[in-house]
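Take a look at these structures.
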Structure I
Amino acid sequence: MKYRKESMPRKQRVALLETFDNPHPKRDYEIEIVQPEFTSVCPKTGQPDFGTITIRYAPGTKCVELKSLKLYLQTYRQEGIFYEDVTNVILDDLVKLLMPKQMEVVSEWMPRGGIDTTVRCTYSARSRKSK
């Protein structure tokens, strides 16, 4: 059984995200955002996956508005997507929107079958690439 891949087109999902000007663009500082109730769906079984998403970033000229981020993250509730994919997609969407100095997205998933999983993705403007 294969669950449907995408419940909302990516362009529509990303359009939910809003930004505001960084009030201290010349200062290096870190913002950490934790969403402890993230849900998506296993693309193989259709069963729900529960995890915590942690976003850490050093803002450039823009910061993400939190309510819009919450709405964006909620769109994954019916999405059939692997842990590795959703973590990388969130990083890619936020990097494109915010152009941060650096960013890390970590997803920590509740155990399934006795196995817990953590996925960590990073981006640095200095190297201009995601890892």
Structure II
Amino acid sequence: MRRPAKLIEQDEHYDLVYLAFAHSNRGNTYLSLAHYDEALADCDKAIAIRTRLVDGEGRRELVNDLAGSLLARSIAHFLAENHQESRTDLQRAHDLLEQPTTPRNPRREDLLEKLTILRDLVDTR
């Protein structure tokens, strides 16, 4: 597999699933480095691509990945003290995970657990 930075540079020529994965990974890296603007930008791109795949192309198996990207962006917003934006992303992720067509698997359960923890934290602000 190619490195995410190289993959992102070639975004028009590569599979959208991998491109979203690359943006998501780079966004998480920026998040861990406390570079919130860069993290938010990459999360935005991953969410846009995954939304297109899920809504536009019917790729329901990617709903958990979309919810994970929303959760990551929610964390970035929270750490950047954008609490309302964090709440909005948490709600959207929750709504996606609770849809009857969302695949029921361990990834979904893990995301719901993280969402609950983060929601409790955001609600204290």
Structure III
Amino acid sequence: MAIIAVVTKKLIKDHSTNMMLFYGNLLIIILCLGPTVLYWQMPSLFQFMLIAGLGFTAYGSQVFMVQAYRYGDVTVVTPFEYVRLIFVAIAGFIMFGEVPDIWTVLGVGIICGATLFIVLREARKKQRKKEV
């Protein structure tokens, strides 16, 4: 994720959000094409609707993340990408009845704590720069 964050921050200066999303997703499609052809099964209408919903939410998520990198500092934005693990754990519980184990809860605590620490540290840095 760190490499993607740095590359996104550099490319966003010269490229539009839609262009970055198009080429990023095109690369993913090309990489997934081989296994897809080998193991393709036609989805049912319900499965197709779920796939389409996933596509729309993933697109929205990518747009917001690219915009965050456009306007924010990489060191502040990147930790928030890891917060998605919390939502994945919640979705796993709701959809599959998966109860997070102690390691998952501990990991969430570390992620939240580190994110909060970085945000507070960056806010203090900016405040110090204003004072000087």
| remark: P(r) over Cα pairs in 5 Å bins from 0, in percent, for residues 65-104 alone, calculated, reads 5, 20, 29, 28, 14, 3, 0; among I, II, III the input was structure I
| Ranking I, II, III by relative contact order in percent (Cα under 8 Å, 6 or more apart), the structure that comes out highest | III
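Looking at structures I, II, III, which one was helix-only ellipticity at 222 nm (-39500 (n - 2.57) for each DSSP H run of 4 or more, over all residues; to 500) calculated from, given that it came out as -29000?
For helix-only ellipticity at 222 nm (-39500 (n - 2.57) for each DSSP H run of 4 or more, over all residues; to 500), the value -29000 is produced by structure III.
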| Can you tell which of I, II, III yields 8.8 when mean count of other Cβ atoms within 10 Å over residues 41-48 is derived from it? | III
| 15.2 is what came out when Kirkwood radius over Cα pairs in Å was calculated for one structure; which of I, II, III is it? | I
| query | Taking distance in nm of label points 7 Å out along Cα→Cβ at positions 33 and 97 for each of I, II, III, which is largest? | reply | III
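Any read-out appearing in this document is the output of simple, stated calculations on the displayed coordinates, not a laboratory observation. Here the structure is a predicted model, which is why all the values come from computation and not from measurement. Cβ atoms are built from the backbone, for glycine too; each structure is taken alone.
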